[in-house]
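**Student:** Input: structures, listed below.
Values in this text are rule-based calculations from the coordinates and carry no lab data. As the structure is a computational prediction, the values presented were derived from the model and not from experiment. Cβ atoms are built from the backbone, for glycine too; each structure is taken alone.
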Structure I
Amino acid sequence: MGTTDTLRLISSRLQDTLSKEGITGWVTCPVELQDRMGEIIPNYAVLGTTGRCGPLLNSRSRRVTRTNYAGTGLMDVWLGYYFDEESWDGSDMFRPEGTRMTIVTKRTKGVIESIKATNIEFKPILEIERLVL
């Protein structure tokens, strides 16, 4: 479940599945979640990513020109997320240095998809675009 900024909430069902399957690189923190009426929504926790790798390497990404989001002009983007594989701690869930994103292994993706978890989107890291700054 997405939230504002970079907080991610996960259900106890997903938390139990990640634990049972031995997925590494994450922790949770209990949270009291309320709906708009003030009613408690049980069985959710904040997900923290503890796995790490080095920074993204623009030198390995391909620079491409795309139409901007408003459709009124062009912008340059880096295509693909690359990092020094030697800097990766080997966790199933990890965060590149200097970012707020979480990358997961194919195995982790499969585990999450196997329980039909909702409100989550996976994108191949070689297809993700980010602005050239």
Structure II
Amino acid sequence: MKATGDRPMIGSGRGELGVRLPGGPSKPDVTPDGAGLVHPGGGGMSVSPTLRQLPPFLLPRRLNGALGLREAKGPSDWLVFRLGSAPFDAAAIGPDLRLRPDSDDHGLVEPDRTMPEGQYQACLGSTLDAWVIDET
């Protein structure tokens, strides 16, 4: 992820702590309904259970050769962050977010209830201090 010091950068762009919305340069992570609301099960911020399960385009190139990684293709100034150490299972993440794994190596941090898109982005941003650098 993009970083500010030792924390993820909050935003709605690629590699930022947040979700991409329709109308941007990339495929959206979530599409609010006509009233601007996002819903559980409707998409969210992508996460992986471990560094080694991240797609190569998200792994910083500077990690090539390190840790047995050979396909890292992401920007070298990005960092790999971890949120918690619990098993990668469906679970609450704070009072307003939920992890929904959709495969063994990918999951979505989604709203746990219907809410305005801005509130969902704020909920994701409120996890900022829980993310730690994990490049091992």
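**Student:** Can you say which of I, II returns -2000 when helix-only ellipticity at 222 nm (-39500 (n - 2.57) for each DSSP H run of 4 or more, over all residues; to 500) is computed?
**Tutor:** Structure II accounts for this read-out.
**Student:** Something else about it: If you work out mean count of other Cβ atoms within 10 Å over residues 33-40 for I, II, which one comes out largest?
**Tutor:** Answer by largest value of mean count of other Cβ atoms within 10 Å over residues 33-40: II.
**Student:** Of structures I, II, which gives -0.34, -1.26, -1.33 when log10 I(q)/I(0) by the Debye sum over Cα atoms at q = 0.09, 0.21, 0.22 Å⁻¹ is computed from the coordinates?
**Tutor:** Checking each candidate, the match is I.
**Student:** Going by distance in nm of label points 7 Å out along Cα→Cβ at positions 9 and 89, which of structures I, II comes out largest?
**Tutor:** Once distance in nm of label points 7 Å out along Cα→Cβ at positions 9 and 89 is worked out for each structure, II has the highest.
**Student:** So if we calculate distance in nm of label points 7 Å out along Cα→Cβ at positions 49 and 81 for every structure here (I, II), which label has the highest result?
**Tutor:** The maximum falls on structure II.
**Student:** Hey, another quick one. Taking 2.8 as the value of distance in nm of label points 7 Å out along Cα→Cβ at positions 57 and 121 derived from one of the structures shown (I, II), identify that structure.
**Tutor:** The structure behind it is I.
**Student:** Which one of I, II has FRET efficiency 1/(1 + (r/R0)^6) of positions 65 and 105 (r between Cβ atoms, R0 = 35 Å, to 0.05), as calculated from the coordinates, equal to 0.95?
**Tutor:** Answer for the origin of the read-out: II.
**Student:** Given 15.0 as the derived value for mean count of other Cβ atoms within 10 Å over residues 41-48, which of the supplied structures I, II does it correspond to?
**Tutor:** It must be structure I, since only it matches.
**Student:** Compute distance in nm of label points 7 Å out along Cα→Cβ at positions 17 and 113 for each of I, II and report the one that scores greatest.
**Tutor:** Structure II gives the largest value of distance in nm of label points 7 Å out along Cα→Cβ at positions 17 and 113 among I, II.
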